[in-house]
Every structure is written in C-alpha cells, then in structure tokens.
Structure 1
Amino acid sequence: MRLAVTRPRPDGERTAAALRARGHDVLLAPLLQLEPVAADLSGDWAGVVVTSANALRATDGKLGALLSLPLYAVGAHSAEAGRDTGFATVHTAEGDARALTRLVASEAGKLRGPLVHLAAEQRAADLGAELRSHGVTVTTRVVYRMLALPLPLELSDALRAGRLDAVLHYSKRSAETFLAGASVTGLNAQALGIRHLCLSEQVAAPLAAAGADNVAVAGMPDESAMISLIGSA
C-alpha cells in the first residue's frame, strides 16, 4: 500500500521503517515537531507519570534524582523510553489515559507523596483530576509542546495526484493539523476522500467530524494494532 505517516520524528521514522519492511510504499510527512519547555522539576515526589515518550525526550539528561523514583508510563513505547532514559522501576499501562489512571489508582495505597506528571502544553485529558478522584495527588509540570507544521509539499503533491491509499494518524492534534493544512492548500476533498487509519477513537474524532467517511480505528492504541489495521485495509 501507499501510505503517509504523519507521526513526528523520531517515532515516525521507526514506524515508516517497520512499514517499509512489510513491503509498503511509505511517505514520512511529520505534522508536529517537539519543542522542550524549561520546567522546575524539584519537589518531594513519590513517582513520575508520563503520557508520552516525548516527555522523556524533552527532559532527557535533566531528570536527576527523579530517575530513582518509579515511573508510571501510559504504554509500552513510553515505558521503553523510560528505561532508555534511566528509570529502573517502570510500571506500564495499556496504552491510554484511562488505563494509566487505573494503574496509578491501584498503587494509591503505596504512594507516600504526590506524583509529578511530565506533560505537554496541550493535553487531551486532565490526568490530575482523574487521579485526584482516586485519592492520588498529581502535580503537572509542562516540559514540552508540539508545534504544528505546514502540510509538507510531498504530502500535498501526493494527495493532489491521488498517489496515496491511506494516511496514518497517531494523535488528535496531528489529525487536526492534517485537516488544517489540507484546507490551506485547497485539498479538502482529497483529504477527506482518502482512507484514514487512526490510533484511537479520540484521534479519529476530528476526521469524522470534518466529513471523512473512510476512517478505521485500531483495536488497541499501540503500534502492532496499527500495523494490523493496515494489513486489513
């Protein structure tokens, strides 16, 4: 299949390589770019929470004593990034904020202080509020933002020429950026008419709301489920 991957680097590069190894023709067209944000991470924390590997990339080399604390990661990818960063104790949820809330809530009786959530400037869910309802205190520290990029020329050309079979979307923000870029370049019809493969229902929501009617959602919010989805497309 002829696929466009809109995931930011370096994750997008890993995804593109995995798809090419399966014989797909892949256009890597990142629509977001990581920008670290300076943050004061000092505090008497009982653990660290991350909802994206990007939080660990943004703070790599700056975590100091936090590396000795348990890390609560949203999924396998962020857990792997945590180990690579230097965390010795890593607890892994099943890939989304609800699963992470359940995981941390199950540890509430063992916590001896607040958790620090290393977060993005724009967040899809209020993890702190969810955990507070379970008796867990969480302080959010913004450590990065994702900057929206213009629609890459290679992607707009491929859409205009009908050279793509599907576009992969890994976040709600990137799906929204895709739609905004298509509008600016006069490619709304092509953008909505193509097949969209989405990591979750949340990611798919802006595409469906804009009128895309060929939208598929992975059964689980992880890489293997996305690849399985491509195989069925």
Structure 2
Amino acid sequence: MEIKVYGSSSAGNAYIITDGNESLMLEAGIDLKKMRDVDWQSVVGCLITHEHGDHSKHAQNLLSLSGVDVYASKGTAEALDLPKHRTHVLESLKQYALNDWIILPFDVQHDVAEPLGFFIQTPSGNKILFATDTYYIKYKFPGVTHLMLECNYALDILNENVANKRVGAFLKKRVIKSHFELGNVKTFIKSNDMSQLNEVWLLHLSNNNSDEKRFKREIQELTGTPVYIG
C-alpha cells in the first residue's frame, strides 16, 4: 500500500492511496495538471471532506476530465454546486463500498456546512483514518493501521505569535475552533487502540504556528512508528 501526497496546506490538498490495482483519491484541492503521474483509470473515487477551496476547488475538473466520481456530504455537494450526475452523497456513520474499498464517513468539527472525516478499509485490509480541518474527533476507531491526521498548530507557538502580534486575536480564535492542535492530536491518539498502527502522516501544518521537526519527534515518541509530514 502506498500513500502519495500532492498537497497538504492552505495552498491545496490532495492525496492518492494505492492498494493493489486500485487507488482512492482524498480531496480535490490540487490542479490535475500537477498530478500527471496518476493512473486515473485505477481511481475508484474521490472523497471530499468539505467545501473550502483548498480541499475542493478542482472537483468540477475532476468530474469532467478524469472520469472519477466524487463522494461528499449533502452539505458539501450543495455548497460546491456539484452536478448530481457522478456526485454521490454520503451520510455520517453510514458505511459505503467503492469496489473493494469500505468507507465509513464521520462528522467532524469545522466552520462549514457538513464536514466529514473518513475511516477507510483498503482492499488488502489496511485501516486508514483520515481527518483534517477539525479541532476535535469524538469517535474511537478499532485496528487503525495508518493515521492521516491534521496537526495544524501548537498552542504555545500560536500564543507566542499572538503576543508578538504576528497573528491577530480574531485569527487565533478561528484557528482554535477550526483546526487540530498538537496536544489534541496526542490526546486523540492515546484514546484509541493503536496496537496495529504502522505509520502516521501529519497533514495541513500551519506555515506560522507549527514546528515540523518538533511535531514529528513528539508523535514518533508517542506512537513508536514512522511519522511523515504531508
């Protein structure tokens, strides 16, 4: 199984998970011209978490150019005005099958219409937890083998930036209510059974309020697994 990151920031997000002969796309925030190595015939679908442009702005092109169907919540599909043809509406906590992939969407916390995270079982039986742009995850997940989690900022770095006037108080409030903080990521990991965990991908790090080396070190010490920065 291979996870490939094409973008993981406010500039754009897109990921391809390949397992055997099939692939699954997560997010559509990257220009397809920058994804030239993707075998679109192998992609069984694209899951979109929410309507913010860095996660969805190329969804229309994906539908019209690649032949890949899009899967999102009703709120996200309506916010993006996606065509009903080849757009599939997902409901939180209802399981779906995309060929040999099993998808369980779940609700997350973000300032948009109807955001989702995804618990994904691949054709070979790996279990991937994918969650971004949320400040909290209220569910627990069994047998996770691969974590793909937003780790946007550390509260101490954010507070220092506010004190130094590099970040305004309003932006601080929005970040805290919209994104996953390092300490909360660690709490979430500790609250789940990670006995089968193989690797962690930390996604969507803030340009100003994160520390890539520190985040990688602290999560690696916690999990005892390889940690990659998306």
Structure 3
Amino acid sequence: MAQQERAVRTRRAVLEAAAVVFAEHGYTAATVADILKSAGVTKGALYFHFESKEALAKGVLELQTGQALPEQEIKLQELVDVAMSVAHRLVHDPLVRAGARLSADPIGRRHYGSAWPLWVDMLTEILVEAHERGETLAHVVPREVAELVVSSFNGVQLYAQLETGFSDVEYRASVLLKHLLPSIASPAVLMRLDVAPDRGTRIIREAVQMPVPVPAPA
C-alpha cells in the first residue's frame, strides 16, 4: 500500500512539474529534461508513468476538471462557480495555466487533444439540470450555451494573459458573466447569482475545507 501511495505521489509530482514547464514554455518548446529538473525525479520514474511528452500533456489536461466545488441551491450558481474558480486558479495554479495554454495550441493539440470538451461536458450537465429546474430562459439549449461560455471564457482569459499576465482575469471573467447571464438565466434566478470578481477566491476557499470522500469498501 505504501508503495502504491508513493507511486501516486510521484505521478502527481511529475504532472505538476510538467504543468509548470508547459505553462511557461508551451508544448513545443518544453523538454523532458526541463520537466525532470522541475520534478526532481529520475528519468526512469518519469517514464514509468508517462511514455512521452505527449502523454504528459494528456495527463495535465485530464486534471483540468478535477477540482470539486461545493453544491449550490441554485444550479446556475454552480456554472458561475466553475468559471470563477478557473479564473482564480489561472492566477495561482500552474496546472490550470498549462491546461489553458495546451488547449489553445493549434499545433500541439493535434497530438494530445484539448481540455475544452471536458469543460463543455461539465457545463452542459449543470445547464441541463438548471433547465429542468426552470432556472434558465425557455430558449436555452444547454450544450450550445456551454460551448458559448467555454469559448467566450477562453477569449477573455487569453486577452487577460496577453495584456496583464492574468492579473485582472477574475475581474474580466466577472464582467463576461454579467453580460452573458441575462440571456441565460430567468430574471428571478439572475438577481440571486453571485458573480463578484472575488467569487472564485471564496469558492476555492470553501472547496479546500470540504471533507475528502472516503472510498466505499470493496
């Protein structure tokens, strides 16, 4: 069991190191040597878990939607919380910055894919339930809106990255949602949504304090 836990920690350490390198240099310029140096592991340990740089990129992308957030009384608030928590993590978490950069790489993504479909699937699921609850306007098509939110958010985060190094990305994400949500949410729900620029900071703080689920015995 201890050996298995150590392997899990090593795999995570390698992915986090790869994320730092990908976020800073991009996929093409990143090297396995850079990742090894950042991770502080042997080449054998790295290749035990990941056979190539492409596999490392795929591993980083698979972790993008792994942040569990608190459930909310209003389902559309959960959509807001996903967007605002990602905006917060773009500032503080190299893993998310790496996912954004890898997903937007027009050449690299041909080899390893993109996190965008994962985000679209997650938001679609939230929007389907919100629609069934009557939280959305009648014309809303959940998957169309999910794709709109993901594509618009990526435009905003790219602008913030290039203009300010992500320093104002949370404010810009908040502005985006303030303009998008009136065409999505019913008026009664809209007035109750919290889209403040610091929403991501607060919801991540709550998420960190959530109890870790204990796996059921086999």
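Every number here is computed from the coordinates shown, using simple stated rules; none is lab data. Remember, it's a predicted structure, so these values are computed and weren't measured experimentally. Cβ atoms are built from the backbone, for glycine too; each structure is taken alone.
For structures 1, 2, 3, calculate Cα Rg over 2.2 N^0.38 Å, for residues 106-185 alone and state which one comes out highest.
1
Assuming 22.4 is mean count of other Cβ atoms within 10 Å over residues 18-25 as calculated from a single structure, say which of 1, 2, 3 it is.
So the calculation was done on 3.
When helix-only ellipticity at 222 nm (-39500 (n - 2.57) for each DSSP H run of 4 or more, over all residues; to 500) is computed for each of 1, 2, 3, which one produces -22000?
Source structure: 3.
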